[in-house]
Structure formats: structure tokens, C-alpha cells
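Each in C-alpha cells, the structures are laid out below.
Bear in mind these aren't lab numbers, they're just calculated from the coordinates by the rules spelled out. The model shown is predicted, which means the values in this text are computed figures rather than measured ones. Cβ atoms are built from the backbone, for glycine too; each structure is taken alone.
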Structure P
Amino acid sequence: MLMWQSWTGTAESWDQSLSFADDSSVFQSYGWGEYKSRSNWIPLRYCCLDKMGNPVGMAQMLVKSMSFRTFFIWVPGGLVFRFPDSRESDITELVQNLIAAVRANYPVSLIRFNSQTPNHSLLSFGVNRVCLRPYCKINSGYTVRIKLDNSMAMLREKMTAKHRYYTKKAVGAAISWKLGSSDQLLRELYALHQEMVLNKQLPSITTAFEELQCMRDALGSKVLILVGYMDNKPVTGCLVLLFGSTAFYMVASTGTQGREVSAAYAMFERLMQELIERGITNFDFGGIDPVRREAAGVNHYKCGFGGQIVEQLGEWESAPSEWFRVAVNLAIGFRGSHL
């Protein structure tokens, strides 16, 4: 029987154990839990070992207290189950037993998993035996992934003709670059992001500087910021999170001057060069959305670089009653993706 137990080890040992799984992500890293704990989430960490003591499942769960001793429990990037000694056929038992372990302490809770594992029918069938799809999703369930095991020239060959054109145009512009995670780079990226929010009238994606600073402080060396300059003025920038051999695209913005020269395309190329030099072999471009019209521009940009569109196993949830599940989903729908 696959039994879950609370994690009692160190941050380093958690991340090290997690890195052995093919479906591990920075959102299950110890640092991500610490980052979210600064905004009133309580991180719970569980592991499941086989008879030989090898991990077959890990889950970092973020608990948010609601009214009347009820709870919303969010599992970003998890649970993680693709370890060398695990079997996908055990997914039903893994999920069922994890829910039971958590409910022992949080009986009236909606538990929602958001697995980034590529979906397939047998996997979703196994999860669906003990969980349901939510009424109101938080994420789209799709992403674009790019393999970085080739040269930049090979990556260019996989781009669409338009993306190659814009990349060539942008690389030819006089853009200089800075890399790091300093306060200065963070402030410059934040200023670009605020400019984009105002120009495109997208208040739904606004964020606070303190939020970015908190993420940087909690995740430390896992944070990489890239900013591009023209005439010493920031014109484009991005922030990625590194975990194991994968980089996760988190925040990106291009100012008015940068858009005139398609600077975001040069930023992509400079970022890929840096990641390849660091030995990163996988790039997760983050969410694309096939439904929302306002996502069309982002979809076009992310899909044109030649990556693979991946449908993830995505969001599944369990609740003690249907009325409670409906109530929490209505609250999520009202709040949107701001958790």
C-alpha cells in the first residue's frame, strides 16, 4: 500500500529528491512554498516511499484558510509522481491516499491539483476515478515546451518564417543586455511591465514590485532576470525560474520603444543562448490559452518559436460535498487567477 507521510527533511533534501522526477517543477520546490507562505499560504509537504525507501510521489500543498474552518488547498505543479521507481498505473492510489492523509487534518477542504505532466487518456482516467474537473479553472492547461539540446541556429530553423524575420530584425538593432537578479534589474523589469499593463489596458495581469521582490528573495539563485537596453534605456525584459534542467518563463514585458524594433524576439534569442550556456535543456514557455481572445497575441508569440504545444494533465479537485465544491469554484471564478 502506498502511504504518504509528512516531510521532515531540509529544504535542500526536498529539492534534491524532487529533481529525480521527470515531472518535477519549480512550483513544487521548497523555495516556492516559502515564497507563497509570505502571502498567507501554509505550505504542507508530503512524500510517498516504496518498500525500498525510494520516492514514488511528492506533493507540496498550499493551504489557504477560508470562513468557518474551511480551507482551499492548492497544489501547483503537482502532485509529482514520475520517479524512476514509480508506476503510472498507481496514480489512482497515490491521489486517493494523499487526499485521505490531508483530510485527516483539514476535513472541510477543497483540494485542487494542477499537474504539469503531459496528459494522456489512461492517466486522466486514473485521476478521474477519485477527482473531478473543476467548474472554474485557474490555468488554461496548455503550455509550449522547447528542447534546448541544439544550437541557436537549429532553434532558428524551427521558427516560423515570420518569427525568423522578426528575430533577425531585432537582433540587428542596437540592444545591449544585462543578466542577474539585482534590485536594479527587478525595478527595470517592473517598470516595463507597468508600462505594458497601462498601454494594453490589461489590469488583470498587474503585479506589485514587492511580489516580484518576494519571489526573488525566496527563490534566490533559481531566479534569472534579463533586461535589454537601447541608448541605456530599458526596452524589454523577462524573468525566468530555474529548477534542475528546466527554465520556466514567468514575467516578460516590452516597452513602446522596444516594440518598434520587435525587441521581444531578440530577448528570446539572448535568453536561449544564456540557458544553453548554463546547461538548461528544457524551456517551459508558460501558459497559452486556446479559448480567450485576448490571449491571441501571446499564443502567436509563444507558438511561433517552434516548440511543442503540450496539453497538461492539469487541474483536478476533490471536495467533501458537492455544495462546498460549487461554492469554492464560484469564489475562484469571481477572483479569477489571482490566488
Structure Q
Amino acid sequence: MEIYETQPERTDLPLVVMPVIIESMIEPFEKNFELLKDIARVRMYKDFTLDEDTIVERCAEADAIMVIGFHCADSILDRLNAKCYAFGGTGVASYIDLDKAKERGIRVCNVVHYGDHAVAEHTIALLMELARQVGKLDRQVKTGDWDGADGYELYGKKLGIIGLGGIGQTVARIAGALGMNVSAWNSHVPEQVFADLNIAPVNDMNELIAGSDVVSIHMPLLDSTKGIVTAENLEALKPGTMFINTARAEIIEPGALLARLQRGDIPAALDVFEHEPLTADDPLCSIPGIILTPHTAWRTDGAYVGITRQVVQSVAAFCKGEDFNVVV
């Protein structure tokens, strides 16, 4: 296992550790480490593991930790002394206990608006898979089956968006270009946003869901949005309505989505789950017509540029006594 280090001789500087890394992010991170010259030394482990003991061992001496792709559970926080966790994503609340971090005087940072296009494009990819079943058709042809399958035309269909931030707006633009009629839940969204994107505002979430052919979730995970989509809201889904979530599973009332999907009348595509990584025996895996991807909507070459720079900037600011993308 290879270790990448900068300024290892500068033991007078704070130590920043990246205990695991996704291989395709190594190069963009290395390009940004120059921002830490004479500010902090870096130790990056060039492999990936979810083993908590390994992560803790690698971070034992760290003053700051770059969190890429793993959940910083309490069992990790409780065994380390680092005072800054720089998370390579936006929805950090589902990866680190923010209340516990605040109590212990630990700074937690995230990255913002790095993946609006990445996540939006994955959302559309999931929508296309539900509508045209490209993966299924590919498998058919490769096994000598030429039966094909009927598609679901998106032109003229109604898309309901819950969460009209950067990602939701990008999804709306793409869907509009496909000829879909886009509506969105009117939750603290400026009127001009609806006007600029030709989106119809809907004040009642049940009304939005009931009137849509496709529902897509794009809310950020905050204390105020946990469980904001309830079991009652999901009851408004008409049979056959396509349901997509590339935001966070915690946006939905715990257990409500599984219960609704188990009826078997809602085609769904999910990139986020209540428990990650999802295990093969999870009930979701046995529901026909459900597309599951392993929380990869954010993983594109373009998104990596923004993620890596902001993570390094967050750590640099911490070491200099400054603020950058501080959550707590």
C-alpha cells in the first residue's frame, strides 16, 4: 500500500491525514496539495477501505482528517483526537454526528456546489434507465434475446421536483430540454427562479406528488429537512409514478419509502440509502423494477476538481485559524 506525503520533515507543521482515497481522485488532490505548502504536511494513503480499525490507526496522529467516501461513525470519532474533519461532499450530516462534533469542539467542513451537474446528470441517467431499460435490453441482446421492451416516452410527461437548489435547477433545465413539464415544491424558493426556468410552483407537496409522472428528490440534508417527505406524502404517488432519490435517504421518513415500494407499483431509482453500504440481503434488493446505484451520483471528473480543491482549502483555513465552508 503506497503512501503519499508532503513535507514529511516539517514536524513543526500540523499533520493532515487522508486515510482512504478513491483512485480517480488521487491526481486532482495531488495538484491541490501545493495550497498547504508551509501550512501543513499531508499523509495520503493511496487505497480504499471501510475497515474502521485501519482508518483509526492511520489517523492516530492527525490534527485534521480529509474524509473521502467513508462514514465517520462515533466509533471512529471516539478514538481520535483530530480537531478538523474536511468532508468531500455537501450532505455531511449523514456521515458525521454534527452535534457530537460541536460538543467536542471539532470543526467539520463540507464542499458546496461542486456537483450540481454531476448529480443532475446521474438523476437523468436513472430516469432514462427507468423509462427505456437500456441495461435490461443490453443483457437481453447479449444472451441472444431479441424481444426488446416497450419504452416510456418522457416528452410531455410531468416531472415534480422536491428541492430546487443548484442540483434541482439543473435537473429542471435538462428535463425541460427533453420536453417535460416541470413543477417544483414551493419551499422558500424565490419567484424569479421559477420564472427563469419555466417551472410551475406547487405549494402543497401532496398535490405535487399526485400530479407528477416522475418525482425526483433534491433536498439538502439539514435538521429541518430530515423526514420532510413523509409516509403520507408517499401515499400520494399514483401507481406507475417513477420515483428518484439522489439526495439523501434521510430526507424521507424512516421506513416509509421501503413500505411504499414493497407494494410493487412504483418504479424507482435510488442512489442513497438509510444504511450504507447497502447489503445484498437488504429488502430493497428484492423488489422488482427498482434501480439501485452505490451513492455514485457525485463521482465525475468535473466534480472531483471542485471537491478536491475545496477540501484542501478547508484544511488550509483551519490550520491558519481562518474559516472556509465550516458547518460546525
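Hey, relative contact order in percent (Cα under 8 Å, 6 or more apart) derived from one of P, Q reads 18; which structure?
Answer by label: Q.
Can you tell which of P, Q yields 3.6 when distance in nm of label points 7 Å out along Cα→Cβ at positions 198 and 246 is derived from it?
Of the structures listed, the value fits P.
One of P, Q was used to calculate semi-axes √(5λ) of the Cα gyration tensor in Å, giving 36, 22, 19; which?
Only one of P, Q returns 36, 22, 19 for semi-axes √(5λ) of the Cα gyration tensor in Å, namely P.
Computing mean count of other Cβ atoms within 10 Å over residues 174-181 gives 13.6 for which of P, Q? Walk me through the numbers on the way to the answer.
Working: P: 13.6; Q: 16.5.
The read-out comes from structure P.
Which structure, out of P, Q, was FRET efficiency 1/(1 + (r/R0)^6) of positions 22 and 158 (r between Cβ atoms, R0 = 35 Å, to 0.05) derived from, given a value of 0.95?
It traces back to P.
If FRET efficiency 1/(1 + (r/R0)^6) of positions 110 and 190 (r between Cβ atoms, R0 = 35 Å, to 0.05) comes out at 0.90 when worked out from the coordinates, which of P, Q was used?
Label of the originating structure: Q.
Quick one: helix-only ellipticity at 222 nm (-39500 (n - 2.57) for each DSSP H run of 4 or more, over all residues; to 500) came out at -9000 when computed from one of P, Q, so which one is it?
Matching structure: Q.
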